[in-house]
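A.B. asks: Structures for review follow.
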Structure 1
């Protein structure tokens, strides 16, 4: 239970830093978001939990697929935002990326 609390605090700190930084410097915020900090932390936690190599391998390769598919969110969001507003663009972008990820799950 303590490990979930620690992971939640780390995640909250990352979100807080990026959302505050992006208001002053969008490029710096995007840079931090582009660094796979969550992946680094997850891999370290898996290592300390004693996860076997095959799980690391599967996790790493499947993360590549899902990251690539999730990138469809950003162009969808930014292209639609001027026409349908923030919230609907957010939902549409998430729907497109989520749908692609669900389809990919059927093949993995």
Structure 2
């Protein structure tokens, strides 16, 4: 179970996607947005998502390992809640691009 996103469910018997494919999917998902929510997959009040939530919004049946969920969530939430959603987006965007090689 994910420590930082406890709302994530488990998928017993299913193989998790490779880290690189998930990171490419996150890059693609957040490229279509200009803001990311803080602290949870989905912000019901605004309709925004964190980086993992954006990925699952576009890939609802994807299986991701808990370690990667926590890593991406930690990067997403490393920008304080007082920062703007765009500042958070910029931080995650730079990080995910560095992870996939461009």
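A.B. asks: If we compute volume of the Cα convex hull per residue in Å³ for structures 1, 2, which one ends up with the highest value?
C.D. replies: Values: 1: 130; 2: 89.
Going through 1, 2 one by one, volume of the Cα convex hull per residue in Å³ peaks for structure 1.
A.B. asks: With Rg/Rh (Cα atoms, Kirkwood Rh), for residues 24-63 alone derived from the coordinates and found to be 0.94, which of 1, 2 does the value describe?
C.D. replies: It must be structure 2, since only it matches.
A.B. asks: Here's another thing I want to ask about it. Quick check on the output: 3.5 is distance in nm of label points 7 Å out along Cα→Cβ at positions 16 and 72, derived from one of 1, 2. Which one produced it?
C.D. replies: Values: 1: 3.5; 2: 1.1.
Attributed to the structure labelled 1.
A.B. asks: For distance in nm of label points 7 Å out along Cα→Cβ at positions 40 and 88, find whichever of 1, 2 sits highest and give me its label.
C.D. replies: With respect to distance in nm of label points 7 Å out along Cα→Cβ at positions 40 and 88, the highest-scoring structure among 1, 2 is 1.
A.B. asks: Also: Supply the structure label, taken from 1, 2, corresponding to helix-only ellipticity at 222 nm (-39500 (n - 2.57) for each DSSP H run of 4 or more, over all residues; to 500) with the calculated value -15000.
C.D. replies: Derived from 2, not from the others.
A.B. asks: Work out the source of 2.9 here, i.e. which of 1, 2 gives that when distance in nm of label points 7 Å out along Cα→Cβ at positions 32 and 56 is computed. Numbers along the way, then the final one.
C.D. replies: Values: 1: 2.9; 2: 1.7.
Here the read-out was taken from 1.
A.B. asks: Using relative contact order in percent (Cα under 8 Å, 6 or more apart), single out the structure from 1, 2 with the greatest value.
C.D. replies: Checked 1, 2; max of relative contact order in percent (Cα under 8 Å, 6 or more apart) sits with 2.
Values quoted throughout were computed directly from the atomic coordinates according to the rules given, and no laboratory measurement underlies them. Everything numeric here is computed off the predicted structure, so don't read it as measured data. Cβ atoms are built from the backbone, for glycine too; each structure is taken alone.
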